[in-house]
Structure P
Amino acid sequence: MKGIILISAYNAEETLPDVLNELSKFKDLEILVVNDGSTDQTSDLVVSAGVKLLSHDKNRGKGAALQKGFEYASKMDIDFLITFDADKQHPADHINNFIDMHRLNPGAIILGSRKRDKNMPWTRKFSNSVSATLTSLRTGQKLYDVQCGFRLIPKKYLSWKLSRINGFIFENEMLIAWADNNIKLISIDIPTIYSTKHKSRMTYLDSTFGFISMFIKSFFKSYKQDK
């Protein structure tokens, strides 16, 4: 099967080299990095690694970076795209589990799901719990972790214009949009990893209050797509 691993990166020079090194063992998958207006050496590191690079001239947000990657991937001869973060929170050795699940459920979105254990900061536990509960109610599908960026998306959904949100909340709205189109969302357990040295770009306000605003607005929007 053919696929692309998409990484949205913003000032990720500290962690991205390790991530690219881990992903390099997947010889059959293309790695694509969208540099979201970084001011450090992120872009140079990607070029040095021989990895496909797309760039924004200024920081536009994770949602915008993912949409740029979706647009590129939708034109490629692939079966799926895997979204993967640049901050070393995603275990590369679980990628094959996502691909195996895709083979069994080719029309589903495969979601990484982390436990809200001692490894997750309490602010993340709270925002993750609130967003997961509300999203489960909204979609009619039981979801435990809706903030994890480790996902597998079949190619046929990449061209759908379901959200215009440029920030982190794009990932949450996409779940609602896919569910409104009767797409099955399947969760796979992955380890909960938070580095003590690296701080997430997603703030508490972004992840909680931004989600609630999007959630309310979602009841007044139509996400239906012609299939």
Structure Q
Amino acid sequence: MILPKSKWGWIRAAALTGILAALLVYFYLIPAVRLAGYAPQEGDIIFQSLPHVDLVDAIEGITGSPYSHCGVVAKENGTWLVIESIFDVHETPLASWARRGRWGRFAVYRLKPEYRSHIPEFIEELHAFLGLPYDYRYRMDDESIYCSELVWKAWKNATGEELGTLVKLGDMNWKPFEQTIRKYEDGPPPLDRGIISPRRLSEAKQIEKVYGGDF
């Protein structure tokens, strides 16, 4: 072990140790504590705030919600996973999913008792979208798919019901984020396009919040 040879060397070492400790707390300890308070069930719809980038800030600002991402909890071979669309549709271990969110915060909405019989078909329909790319333009076609669209379409395919309400971009707070919209749309904002946002998904009549009171 090589020890610092000067006062400034000790200061730099202490600062580096402090930074590493803070990172461990942020990325591992805080999410682990939050996960410890959550008892997962299959079919839970789970929401988080992703790290700040222009697209995330636009989603949260346009919809007026801290929810910028969502997925569905499932259990496979004894492991809790989140079926999600981020870059593409895939499965992510629940613990890894929680670490991705800002400050490890997440909120969980559970299907009300009268809807839980649909969970096996719901999970099956989610799996049908595995491998599809993420849709950065937020269209409702089947060539690519965004996070809340994945949940909405899987539920509709499983039950014939809509889970939450589509809202036109033009009816939301789009103007402060026009440049970001133009960047990803590669054109003018599609104000008549109906979107199912994480916020609107969380307001669906079939689900109720069961975890994440500080969110």
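FYI, it's all coordinate maths here, none of it is from the lab. From a predicted model like this one, the values you see are computed outputs, not experimental measurements. Cβ atoms are built from the backbone, for glycine too; each structure is taken alone.
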(message) Once distance in nm of label points 7 Å out along Cα→Cβ at positions 92 and 172 is calculated for all of P, Q, which comes out largest?
(response) P
(message) Once distance in nm of label points 7 Å out along Cα→Cβ at positions 36 and 108 is calculated for all of P, Q, which comes out largest?
(response) P
(message) Tell me which structure, out of P, Q, gives 0.20 once FRET efficiency 1/(1 + (r/R0)^6) of positions 52 and 180 (r between Cβ atoms, R0 = 25 Å, to 0.05) is calculated.
(response) P
(request) Output the label of whichever structure in P, Q has the greatest value of mean count of other Cβ atoms within 10 Å over residues 84-91. (result) P
(message) Using distance in nm of label points 7 Å out along Cα→Cβ at positions 116 and 132 for the comparison, can you identify which of P, Q gives the largest number?
(response) Q
(request) Consider the structures P, Q: one of them gives 0.5 for distance in nm of label points 7 Å out along Cα→Cβ at positions 140 and 156 as calculated from the coordinates. Say which. (result) Q
(request) Name the one structure among P, Q that Cα extents along the principal axes in Å of 69, 45, 31 was derived from. (result) Q
